[in-house]
Structure 1
Amino acid sequence: MKSHVAITRCTTYAYPQVLAGVREALEPLGGIKAFVKRGDRVLLKPNLLSGKHPDRCVTTHPAMVKAVAQLVQEAGGIPVIGDSPGVGDLHRVAAQAGIAEVAEELECPLVEFKDVAQIKTDAAYTFRRFELAKAVLETDVIINLPKVKTHTQTLLTLGVKNTFGCIPGMRKAQWHLKAGNNHAYFAGMLAELSHIIKPALTIVDGIIGMEGDGPSNGDPRPLGLILAGENPHALDTTICQIIGVPPEELLTLQAAHERGFEGTDPKQIEVLGQSIEDVKVVPFRLPRRFYIRRKLIAFLKLPLRNIFTPKPIINRDLCKACGACAEVCPPKAISLSKKKVEIDYRQCIRCYCCQEVCPEGAVRLQEGLVQRLVS
């Protein structure tokens, strides 16, 4: 069965144009009423990584959230907005990201992901248990609202990765710790999580994305696009093609393909609206990272890690010693000593959560020795 991905152009966050762009993207899919019925409680799941101004392009833009919420209301649905930010309380992060204002204007409640429900999977899954926010399970429809961004751990954060926010609070850090620096293991978890959550619709904010060392400290990159579809894997595959990344390089797509999930084969994706060739954005600057492509003998992994993989470095001039990095570090490899951040690289698992959440952009990645020599 073919997956459908609709692409439309939109080069501004001016609300009338964004609303028109979202309508246009949904039209070939049957419009919003193909997904939302009167009386449905609809969870809008934006990317609310941290409390950054919309101009920083870290979070899904409020104009996108507002447009989708308005369309849901027009269809008779009841929209709510929910996420589990990497740092900070949902209401504070939403206020800083401009989304709390949207929620107030449209009387669309912000739903915190605090209470947890345990989901057990069957033998078809590698991961047999997930702890998800109850609010996710108590809605009739989930609309996934990711932003096109790079990611130092997973290469890109798109439709599939955005569902990770359905796992509340520090339970996300537990997954990072469990995965260690095995990025393929972590990607497999993300692929299965997205398959379990099954958002009815994914609408991607690709008006201005982020390139470089995302997901929080990269650089804004205009793409001028809104994309929509039912299958987040198909959307991620399509975005990879648009920005010139071979889909097989995205580990979540590799994991989904290995599990037989639909949407990973470009030949089985029907693109509606604009063609991929007409909207390509290349070159697109990816994060500085180096993956070991071959399997290493277990006892060699630790000594070779510093040779092959980037490690987080603190820029003392920018660091304000706020402690955000230490708070989210899964193995507790980061500590504050005399208002100075210290990293124990023997414990560091190279998940880059510190770089992801640093509000000052003070954490950068230093390439492994091999990559530095090649450069």
Structure 2
Amino acid sequence: MSKIIAVNAGSSSLKFKLYDMPSETLICSAMADRIGQEKGTFTLSIGQEKLAVDIPIPNHQSGVSLLIKYLIEKKVIQSFQEIKGVGHRVVQGGKYFFKSVIITDKVIEKIKEFIPLAPLHNGPNLSGIEAFKTILPNVKNVAVFDTAFHQTMEPQDYLFPIPYELYEKYDLRRYGFHGTSHKYLMEQVHKHLNTIKNPRIITLHLGSGASLAAIKNGKVVATSMGLTPLGGIMMGTRTGDIDPSVLHFTALKTGQSHEAIYEMFNKKSGLLGMSQLSSDSRDLEAAHLQGNKQVQLTNQLFVRRIADFIGQYTIRLGGVDVIVFSAGIGENSGFYRHLIIEEIKDALSMIEDEKLNKSIRGKVAVITTPQSRVIGMVVPTNEELMIVKDTYEIIQ
């Protein structure tokens, strides 16, 4: 038996899940929030028991120290030695990492090298890594990259039509993200629909950040996010793919810097910018059903962008057998799943089981009828379990 921690480090937070392996049993979850702020919060959940402590958390190392302290106090572990490995989510691994790896000094240098491509993520990811290396110096740390699963794309799928020397000099290309989630969803399709041999799969990770992946023979052939998580479909606050000249003309018309507009495209656009109401799909669903015309237009645009990618990926795969809905919207919103299926049903002969679809929240289910040519499936994602599984396999 080995206890493995999955870590997701943000700039002001550290999220943890502790698993027992190889049984894949979740023991507890924890979070250090508001790191570096005047008032911090540490929470720990062990089954039905929940602990919440308001305490200053000056840095990531302090957050890790609190985790270890309460794991021992609550008798989750008896000593540090029970923890055999720590798996860290790392957003950007560039073209160098096709799989998860033990973290060495060279790996850390590469993660640092890609901070400009993921400034909101790779820096904090490194802070989490350094914190665990300090607090638990004898425990092996593993980097699990969001980009790794997408490294099977062919050049014509990941290159941009820009001067080739920009790729040669600066590695400007499509990387894709949410790879750990897309890989998990693929594995669940194989587990639950094992009567289909080599299914052609389109996975929809639909949350505040959202991406699609086209998977054939267990490998990604295309994915929607690009050089950064800004690309792809419309999201909670991100534009997704747009005409590049929009940036230029927005600068001309508003006098804003390209940095300010880039910030707008990342944080003030998407569902929030279009609806002028909210980036939260639950708010938009309610407003849509109440007859808000601007929100209805927003939802139509969101669904149309998803449908466009599904159509593109169906051609890229030579057909599609399974479409998987996951993440916050995909797992929990029968409303949005219904809108998406309505948009694609005629082209794909996809028949929704409307009653079942409305009732499904956060559990595995097929939401299409037996007569449907394409299977629609809901699968709750579990990126932390994938991180733990990779970590356990690597440290053996």
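Read-outs: derived from the displayed coordinates by stated rules, not from any lab. Owing to the predicted nature of the structure, the values given are computational and were not obtained by experimental measurement. Cβ atoms are built from the backbone, for glycine too; each structure is taken alone.
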Inset, instruction - Check the numbers for distance in nm of label points 7 Å out along Cα→Cβ at positions 7 and 335 across 1, 2 and tell me which is largest. - result: 1
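Between 1, 2, which one scores greatest on mean count of other Cβ atoms within 10 Å over residues 39-46? Provide the component values of the computation, followed by the final result.
Numbers: 1: 22.2; 2: 17.6.
Ranking 1, 2 on mean count of other Cβ atoms within 10 Å over residues 39-46, first place is 1.
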Legend entry - Comparison of 1, 2 by Cα Rg over 2.2 N^0.38 Å, for residues 119-238 alone - largest value held by: 2
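Hey, Kirkwood radius over Cα pairs in Å derived from one of 1, 2 reads 22.2; which structure?
2
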Inset, instruction - Using distance in nm of label points 7 Å out along Cα→Cβ at positions 159 and 255 as the calculated read-out, with 4.3 as its value, let me know the right label among 1, 2. - result: 2
Inset, instruction - Work out which structure the value 14 belongs to, where relative contact order in percent (Cα under 8 Å, 6 or more apart) was derived from one of 1, 2. - result: 2
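Please state which of the structures 1, 2 yields 4.2 when distance in nm of label points 7 Å out along Cα→Cβ at positions 71 and 287 is computed from it. If you can, show how the numbers build up before the last one.
Numbers: 1: 2.9; 2: 4.2.
Source structure for this number: 2.
Given -12500 as the derived value for helix-only ellipticity at 222 nm (-39500 (n - 2.57) for each DSSP H run of 4 or more, over all residues; to 500), which of the supplied structures 1, 2 does it correspond to?
Details: 1: -9000; 2: -12500.
Computing helix-only ellipticity at 222 nm (-39500 (n - 2.57) for each DSSP H run of 4 or more, over all residues; to 500) on every structure in 1, 2 gives -12500 only for 2.
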